[in-house]
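Each in structure tokens, the structures are laid out below.
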Structure P
Amino acid sequence: MHTNTNAGREQATTEEGELRWKIARPRANKGQPTAKPVKETIARCYLNELFEEVVTLRLAYGSYEKALRAQRDYHGTVPETLSATAGPVDKANVVAKQRRRLNWRLTID
């Protein structure tokens, strides 16, 4: 929700109307300074509605277990998590793939 609400932020401006910038020294550029735009302040307007809904549900059900039971009665079973459906992975293969990718990056320079 936070990302969706703040995805379209514009670049911040000074009181005189000039665009604001900050200086960064990324390691990718060997510490050479680069200018990065300063974005407008983030919006948190969705939080009030979210907190109100949390309080409403807490007062209605009293506990997480009761709310979960009510949800199952209303919707049926709770869907499995994404990680539960993914299955096991071979950690050594994942690490080897990451190392190959990083080594490829290092040989480009």
Structure Q
Amino acid sequence: MIVAEIHRQISEVYEENTKSEGMVRKWVRAFKDCRTNVHDEERRGRSSVVTEDLVPKFDEKVRKNKRFMISSLSNESPQVSRSVLYGIVTEHLNYRKMCSLWAGWNSETVCRI
């Protein structure tokens, strides 16, 4: 099968989330060179700062004080940067700022002014 045909088939399935034809070409080359595993290989580089025990720790702190600020969390945990804390709160715990409160994304919190 040629690269253009494979790319066309992938594009039909994934539509706008399709990888480039160059990436498909790279995959074809790898599998022609006897690669059998479709999963990503381990990479060197910096490991994630966010650990399994860190997320519940900050979830508990947010639940205790929903009016917290990232800077207050940062002062309590100086080993974790503010950007990592913000990522934990918004991406891992899925909280959003609502009316000066941090609320779960599916929360039905109503702001009363």
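What follows is calculated from the coordinates using simple rules that are stated; it is not laboratory data. For clarity, every value in this text was computed on a predicted model and none was experimentally measured. Cβ atoms are built from the backbone, for glycine too; each structure is taken alone.
Here mean count of other Cβ atoms within 10 Å over residues 6-13 was derived from just one of the structures P, Q, and that gives 11.1; the source is P. When helix-only ellipticity at 222 nm (-39500 (n - 2.57) for each DSSP H run of 4 or more, over all residues; to 500) is computed for each of P, Q, the one that comes out at -16000 is P. Looking across P, Q, the calculation of percent of Cα pairs over 20 Å apart that yields 61 traces back to Q.
Supply the structure label, taken from P, Q, corresponding to distance in nm of label points 7 Å out along Cα→Cβ at positions 54 and 86 with the calculated value 2.6. The read-out was computed on structure P.
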